[in-house]
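K.L.:
The structures come next, written out as structure tokens.
What follows draws every value from the coordinates through simple rules; no lab data is involved. Keep in mind the model is a prediction, meaning the values are calculated, not measured. Cβ atoms are built from the backbone, for glycine too; each structure is taken alone.
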Structure 1
Amino acid sequence: MASDIAVGFDFDHTLGIDNKLERTVALEMLATLAAEHGVTYDPAAAEVAIEVTLRAYRSGAQSVEGAIAGFFEQFAPVGGSVLDTATSFRDAVVERAPAFIEALPGAQAMLTRLDELGIRYAILTNGWSPLQEEKARLVHFRGSVFVSERIGALKPAREAFEVLAKHFELPAERIWYVGDDPTADCAGARAFGFSAVWYDWEGTAYAPDLAAPSATIRSLDELPALLQGQAASAANDVE
């Protein structure tokens, strides 16, 4: 069965959550930087600005260090110390990750069941390295992890899903992709030719102008049975 189908996963809000890890670390680092240099700033404004900063680098518009340096400079313009602090941001986030990362309910049992069924899996996630790899490790993910920053492509771009197809060495129609984001995950996977599973556990709206998902689940324990049925169908096709 292992050669019949494979499944890719998004990470954030699909296999795990980070409980605002980057936001928390950035705000704490800003507070320390400002205190060290005797700078006062508006914490409420900083809380708004950090959300804009996170979107900037998560969308690929800026590097992590560039976006964070701009955020620190906005509220604590203290010269070279801003760049030094921004450079240490990645290490600080990864160091704090164990206290923040949580697997979503049923994730580990679901992965164990896929192992039992011989269904291969991997993560394809937007984000930066080594944070996303560390998130996967902390939820005991045992497959390969492909991160947008490292592979040079952001979902929903075809180039991102192509990495997954090459990894599995299967036709696109034999690969499933599971994620919570209708655009980046489901529509992106469908456009490449994958089957897309929308993990709708947060009750979000699915835009009617997007390609519909191949299936919808509301808990991760629904996934193995769905894929088992597809693997059996694929095996029959081969016969």
Structure 2
Amino acid sequence: MAKHFRSGDAGHLPNQRKSGGIGPPDELPRQRRGTTPQMYGRYPDWDVLSQQGHWDIVTRNVVLDRVQKVPPFRFFNEEERRTLKAFSDRVTAQDKEPRIPVMSMVDAKLDAGELDGYQFAGMPDDRDVWRIVARGLDETAREAGGHDFASLSEEAQRQIVGRMADGELEGGSWEELDVSKAWSVVTRHILSAFYSHPWAWNEIGFGGPAYPRGYAAFGVGTKEHWEPDPAFDVDPVTDTQDRGLE
């Protein structure tokens, strides 16, 4: 997972890894153009918004609204917001500003009833799943000595998130649903929101919407002439395995 960093030289993050190797690789560059979560990424000179002149007006407005018009919270109450914002930050490893406003985007969809059109057998409505998860996280946090989930240290939060991912949380509100399926529900919503945002596109070097310009370069190792080259090309899967962060 990502971690906090202080300002360092213009090219790279300083070495601030915690014990156990938590955090990005030391060589991961700072973002020099555009915005990424926490201002680092593999494509430091890429800004997908520089390509907006190639998008049709409807697409351009939709994408720009994700940056310029963060929706207000309407679905979750204040207590739920505090808990779930901390939870989504741990899931997406957003430990420092700028952050993609994931929960604001999730809240807007839930409030509008824009669900996936299906749900797991035996599970509550996704909107109910979110509320149960918020209660369950706070209950587990109190068992760990905190006031609520958001009041715990980031490491304590990570441990609870890991236990949820493994389906190991139980008792209280967790008895109202299948924890593993609840994890699938909430992370599906979180990741959908995260990767729909242009700051995430900058981080992964995504070229942006295909219409109307389109993409013509297909196949492994090919790219359009306007797509960025990575400045850092370590395989994240093997790097995570090598540092014991699975």
Structure 3
Amino acid sequence: MKKRNPRVLILDNSPRHLGGHWFGKWFRRLGCKVSIRHFGKLGRPVDLDRFEAFVISGSPASATEDRPWILKELDLIKRADQRGMPVLGVCFGSQLLARAYYGKKAIQQSPQPEFGWHLVRRTPQEDLLFEDMPEQFTSFQYHTEAVLPQPDMQVLATSEPVGVQAFRAGSRPVWGTQFHLEVTPQAGRDLLRKTRAVYEPYGFRYEELIANARPSEAAPKLFENLLRALPE
């Protein structure tokens, strides 16, 4: 980590404010000062001068929608890009970054929705975000949409059903991950228990999903690597 006690903004787009809670724990452990904004109830504008980086959480919404709060987040991404600010988007956040840099065409219905814990594999592409991380690891997944490869997109990780599990937007300090490293086994079990109506129509069953619950050894390192992208 280059900067002492960096200020990290978390855009929490999740029901019950789970995204801010989960991400907040990780970044506070790394010594960050965390601020959480719930964009669905956004009032005052965000002053990016107060932060060194921001994280965009998951959401049940589609990143292709034009809801007012989604458009405001897209504007914030544009402003962060002008500043060269490091940004990490997760699941919906990843798809929103793909839309911001490549358009709605970069998002599709996933060929195979993923719920529960799945294996993620790194590509040969070297990148700061995955430095010193294992070649493959298990992480929680919860999505029905996915990002498509695009020109100038660096694909950093894949899974068997999804071609883009992680990407970087060109050479910018902007990354998206389809997988949820912020979700611990207990958090994942709780979420799956409360949202059976979402995934059971796809043929998934709670007991089968939680049987594979496990912590991801990659989580702490990825968040540390994001902070290494902060300017001196």
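K.L.:
From 1, 2, 3, which structure was Rg and Dmax of the Cα atoms in Å = 19.8, 73 calculated on?
P.N.:
Details: 1: 19.8, 73; 2: 19.2, 56; 3: 16.3, 49.
Structure of origin is 1.
K.L.:
Now for a separate question. Suppose FRET efficiency 1/(1 + (r/R0)^6) of positions 82 and 114 (r between Cβ atoms, R0 = 35 Å, to 0.05) works out to 0.55; of 1, 2, 3, which structure was it derived from?
P.N.:
Working: 1: 0.20; 2: 0.90; 3: 0.55.
Answer by label: 3.
K.L.:
One of 1, 2, 3 was used to compute helix-only ellipticity at 222 nm (-39500 (n - 2.57) for each DSSP H run of 4 or more, over all residues; to 500), and the answer was -12500. Which one was it? List each step's numbers first, then the result.
P.N.:
Numbers: 1: -14500; 2: -12500; 3: -8500.
It was calculated from structure 2.
K.L.:
Here is a follow-up. Work out distance in nm of label points 7 Å out along Cα→Cβ at positions 66 and 98 for each of structures 1, 2, 3, then name the structure with the largest result.
P.N.:
Working: 1: 3.4; 2: 1.3; 3: 2.1.
Checked 1, 2, 3; max of distance in nm of label points 7 Å out along Cα→Cβ at positions 66 and 98 sits with 1.
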